[in-house]
Structure P
Amino acid sequence: MANDEKMSRQEAGRKGGEATSRNHDKDFYREIGQKGGEATSEKHDKDFYQEIGQKGGEATSETHGKGFYKEIGEKGGKVRNS
């Protein structure tokens, strides 16, 4: 990239993420994830989690098809019964 060209936000984010991953281990990510989860739970109630769960389930169903949940449920049952 030439000095007079600006870096896109996407490229800057990618480079920043790569640098962060080189400088930190999995415990760092575990800790910031836990802090983020605690902050989110302090700001939101049960309805918030129900709503995002519903949206996630609908998106997964649209992406993978209606039979996806049956298939993974059957796989889970086989693993559990093994």
Structure Q
Amino acid sequence: MPGINPNSIVEINRTASEFQSSIVLREERRVIDVKSILGLSITLLHDHTYHLEIHGPDEAEAKEAMLKVFRKHGLNVELV
């Protein structure tokens, strides 16, 4: 099962890195720091639903930006 385009991973990572908030992705039994490009590259597939947990001083802005970038790349995402 193929992963997503490497450019998508870089854009998601860069978007997350713009924020001070903690941004983690939960997928099945994995918990990945979205600011970790390695973690993203071994986790993201098009046909999964991902759960994002975002906590911190700029979480409202981070939630909006992360939803937008995940959806832009055709990834199913829900905020927890």
Structure R
Amino acid sequence: MKEYTRLTADVRARVEPELKREGAAVLKVAGLDVSTAIRLFLRSVVEKGELPMELPRANPVTLVAIRNAKAGKTTRTSLEYL
């Protein structure tokens, strides 16, 4: 009988160590490891053709602030002003 090996590709992601630890702990309770969770996430993306969850969207004021910050057009304000 011929043995088949599953071909895999490495996926690397840089995350904060605490985020990795906490995420791995939650996944472990669910019976998953990080690699399996990533595989499930990517499978869901492929099957749905989009992200499997809704992401918060920035409002127009925030979008303008982000564009201005990227362009170096920032202003300082005080907490009292807010």
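All of the numbers you see were taken from the coordinates with simple rules; none came from a lab. Because the structure is predicted, anything quoted here is derived from the model rather than measured. Cβ atoms are built from the backbone, for glycine too; each structure is taken alone.
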Worksheet entry | Origin of the derived value 0.91 (Rg/Rh (Cα atoms, Kirkwood Rh); candidates P, Q, R) | Q
Discussion item. Say we calculate mean count of other Cβ atoms within 10 Å over residues 9-16 for every structure; which of P, Q, R gives the highest result?
Written reply: Q
Fill in: For -11500 (helix-only ellipticity at 222 nm (-39500 (n - 2.57) for each DSSP H run of 4 or more, over all residues; to 500), calculated) the corresponding structure among P, Q, R
Q
Worksheet entry | Highest-scoring label, criterion being mean count of other Cβ atoms within 10 Å over residues 33-40, among P, Q, R | Q
